[in-house]
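A.B. asks: Pasting the structures here.
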Structure I
Amino acid sequence: MSDQPAPNASDPAGRTYTDRKLYGRLAGASGPYRGHIVAVFFLSMLGAPLALLLPLPIKIVVDGVLGGQPLSPVVAALVPDAWEGDPDSLLWASVIAIVIASVLIQGHAFVVWIYKTWIGEKLVLGFRAKLFDHLTLLSLGFHSRQNSADALHRVQVDAACIKEVSVYGVIPFATSLVTVIVLVVVTASIDFTLALVVLGAGPVVFGLTELYRGRLRRNWKAVRESESSALSVVQESLGAVRVVKAFGQEKREGERFRRHAETNLDAALVAVRSHASYDLWVGLAVGLCGAAMLYVGARHVQEGIITLGELLLVVAYLSQLFMPLRDLGGKLAGVQSALASATRVFGVLDEQPEVQERKGAKPLDRATGAFALRDVRFGYDPAKPVLTGISVDVPAGTRVGIAGKTGSGKSTLLSLLPRFYDPQAGAILLDGADVRDIQLTDLRRQFSIVLQESVLFSTSVRENIAYGRLDATQEEIEAAAHAAAAHDFVSKLPEGYDTQVGERGTRLSGGERQRIALARAFLRDAPVLILDEPTSALDTGTEELVIAALERLMKDRTTFMIAHRLSTLESCDMRLEIVDGGVRVREGGVDDVALD
């Protein structure tokens, strides 16, 4: 394990992750199952003494049965006295011993495999959940910069690194190390020179591992990045499949995917070639040691230093030793793929939400909805401000219409109210308190939001309406649907409120989705309502239904409404026009408001 960072072992934010740091953090993330990991480690250790059992009967047959030589003191102590001079009894005992040893070895392997699989999947589940929870806590600024397919890849693919390191990396490495030590010690007790010959492969294997470590990490990181890029194309194309078909671009999207997939294939081949090259040199080193061992062993038999049975025993032990010896290096090299994924995972986990709750933030039960904006300035890039000084007072219960050209900052302004972003300067007050001094959960509970494109989840109608109030009763859900003019069409669906709406609500029409979103807002019953062009994509008939529902929803609530249709803003008490980053406050009619 090296404490030096592997090349390219940093995330885009410039954080550096050494092997030691990654191992330590993965160990910390394995905390809930640390006891099970220790248990499977010691269970795996039983493989070392079991490995000593299988070759022993072969020595007994060669020396005691075929060669007529006396048994060694250790073996003689295990065999009844009556059998020592009886070749047939020794032969049958050896055959039975091989069967028993094989059953023990295979049974042990089966139990370890089942146990390791269970622990590994539990670790991955917990790690994925932790990563997903953190992603949902990160601010919108992060998600606007982060490709959603890349986030999906990190949750579904990269998070499995904890299993590959903790269960299939560290434990097999430690098991192989113990097995090598045990077999070398036993071999040394038979022929010390042969043990030294075998040990000569150790420095070569670990030297090759250190030589290839950085290259493998860099190559596998490139594989993970290209996998994420290919997944992004799939998600983007299928998510916009109607547009793809409408413009007849199926072939183009297929070619785009193949280009990214080929890039991923090229990266994977580079990584595999590096790993294969490493395995080749390790295999050659182990093969040379095996050849040297055979030569030295044969000479020692000729010289009478060891018997033929002892040579076969040593050969059997060392044949078992070469595999774990290769595994030692293989695990150190192979784990670089998992560490490349770990770098990507911790790169996200180390991201901090841009919007954070202040220390000592106060709770808020239910606001009246009075807002005051004091010289609010904001830009997604601070060097390019979108809002350059917004100051306005909004009394509780006011209906505020917001107009302005596309890109003027209308949606941006509304995103500041529930603290999806924080302004770079100025302050936003709710009921006289700076929104940054209110507990974030309580602040956002004061808002209901209805967007131009209603966002529904791939669950039932009932669950979508109750999304903002999970404890709502069926009666409350139906009352909200009635208020939103949604109950009639929901009742006619195949399974009523239990009907699955499909991904993003695709089984419903646009107007139906919008009314489900309105029902969700009714049920939430928040004192502040944000409407971001809620009727712009609706036909005239559906728009009338939605506007009637909106009138009911806006009653006795502070409402902020963005709309491009004059008719939608007619009922507003106050209108704000966003111009050049500033605001013009207007009362009365809408004729003089510049709408885009």
Structure II
Amino acid sequence: MCGIIGHWATNALDQTDPDWCERELGRLAHRGPEGQRVLKGKNFVLGHALLSFHDDASAAQPYQSDDGNIVVVFNGEIYNYHVLRDAWCSAGGVLKTTSECELIAALWRRDGEGALRLLRGMFALAIVDQSRGALILARDYIGKKPLYFTHDQSGVHFASEAGPLQAAQTRGSLNVDALRDYFLLNAVPANCALARDIDKVSPGEVVVISDNGLTRARYWQPASDKAPVTERGCLDGSAAHLETLLRRSVSQRLRFQDNRKAILLSGGLDSSLIAALAVQEQARDHQITCYTATFDNDDSGDLEHAALTARQLGLSHVPVHLGSEDLNAGIDRFLAPLDEPIADPSYLAIAAITGQAQGHVKAFLTGDGADDLFMGYAMYRALGTLRSVEKFDPSGQLSRRLLRALPFGRSGRDMGPGHVAQMLVRALGVPDGLKFRAAASAFDPVELSNILLPDIAFAQADQPGGDGPEALRRVMLGDFLQSRILPKLDRGSMINGIEFRSPYLDQDVVEFAFALPLEHLLKRGKGKQILRRIAEAHLDPKLLKRKKRGFRLPMGRLLRSSLRERICDTLSPATVQRGGLFRPEAVSSLLSRHMRGEADLSKQIWSLFCLQLWQDTWGIRHVA
């Protein structure tokens, strides 16, 4: 809901950098378009760009305690603020404002790092604690809000986005291990940055910097053994409890004074259920609008199903059509300025929707997180089939040869059967926890080594193990949700000064989901059993029977048509050579094969394109 920035000097006042803070705060104006404020102290300077959801002039940030010892700058929303405030005041504490920062400062003074475990919400924050001589940086439990920093002997610079830190580098260079993970995850990992010497506060982490150095600690991670026996007993009992948690989560995320509220409605189960609960929790006091993206020649049925759901719930519905010109314009407006490359094409659709909603909507509710928590992705359904194939073809070599011999194995159709089959074959012989990464990566390790220049060497990637759906879900929490989905949602909404709120990612909902028995999630190859049970009472039966399609643009066709000129120009041999990462002839071969329709290589090409665009914007190169 805001942008934060700051510089904390380890020692003397003259080491602070107010000019940098004031200048680079302007880069974050899209995150907080309602005003900017800078606070300077004896060894710190903090800045805040405001996007306000509550009217209180006394709650201006950065916040400094009366004695000057605690200073807080904060981005986000604490959904249990009123509960914590009431408890504080009931115990005799005094709070002079309704500022979340004042409450955070009070809790920090009393509980230290333990205060973070009390906060339920989405946030990135910085605390200057003069009594400890320390700067504290922290992110919410699952990483909805980003926070980047650099650290050296003189102190720390931090910001809500990497851009202000990258702009300060006179000669930026790549973190090649993060580059490896970018191609494996189609995103920059949640725990590191693509530019060398820039770090991230990881989800659920607190970083403390003082004269004694830097320490890092996780204050939250999912557990799987905390559900009461009564809740684990039967699906109906679990569903009833989960519905109570979801209702509270939806209600909390609708609780702000501005009535410009909307729902990102895809036409699927997850967002439709959120829409149904939102209507009931709002008691129709205020009109909620739904937005749905649609594309040229779109046969997904999303618009039809979303319109049906909106009519049944009595919601206003706004279809947002994204044509070729919109996507081309979106590259310059939304993609090129990104602080880190996001190789998920649906980012453009999200940014275009929020761009159209700008001025009409302050915050969207979304259905994101349900597939991750409740095993909705196709890979969960495919685990059994893959295990059966692995008994006869552990390495996948026979399956690959068979695939190449079949006609559909060479199909250029977007996400056609050949493309899906190739993805699944990649997962053969891989531990269950890593099957999604293997299947969904832009390049497998052999393909990546063939396209990279020979002087780029990676460290060995971590190999989290484990078998079964639960192992897959735990890895995907970091691989997919925290590294790809949440940054896409944050950047796609905040680039237009709009906030996304995801009720499924409420901390109590997440912890309950991880404590559920497998049979409440996955049955006969169909996921989200518990959500389907809840939705039976609220949604049209046709929606529950609908096959999951996902939210994607027809990139294979677009790269051959309306985006072709832009793609080929950005990935020209001269530009690729200047970037210093890839073999120009290998990139040209990839483009030629796709443009001739020999194969759907859109994922690989888009991944290269987004990275090259980022390099061109920030001038960051590989330094051997």
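Every number here is computed from the coordinates shown, using simple stated rules; none is lab data. Just so we're clear, the structure is a prediction, and the values are computed from it rather than from any experiment. Cβ atoms are built from the backbone, for glycine too; each structure is taken alone.
A.B. asks: Taking Rg/Rh (Cα atoms, Kirkwood Rh) for each of I, II, which is largest?
C.D. replies: Max of Rg/Rh (Cα atoms, Kirkwood Rh): I.
A.B. asks: Also, I was wondering about something else. Taking mean count of other Cβ atoms within 10 Å over residues 433-440 as the criterion, which structure among I, II has the greatest value?
C.D. replies: When mean count of other Cβ atoms within 10 Å over residues 433-440 is calculated for I, II, structure II comes out on top.
A.B. asks: When distance in nm of label points 7 Å out along Cα→Cβ at positions 553 and 585 is computed for each of I, II, which one produces 3.2?
C.D. replies: Source structure: II.
A.B. asks: Which structure, out of I, II, was distance in nm of label points 7 Å out along Cα→Cβ at positions 49 and 481 calculated from, if the result is 2.8?
C.D. replies: Computed on structure II.
A.B. asks: Oh, and also: Name the one structure among I, II that helix-only ellipticity at 222 nm (-39500 (n - 2.57) for each DSSP H run of 4 or more, over all residues; to 500) of -11500 was derived from.
C.D. replies: Source structure: II.
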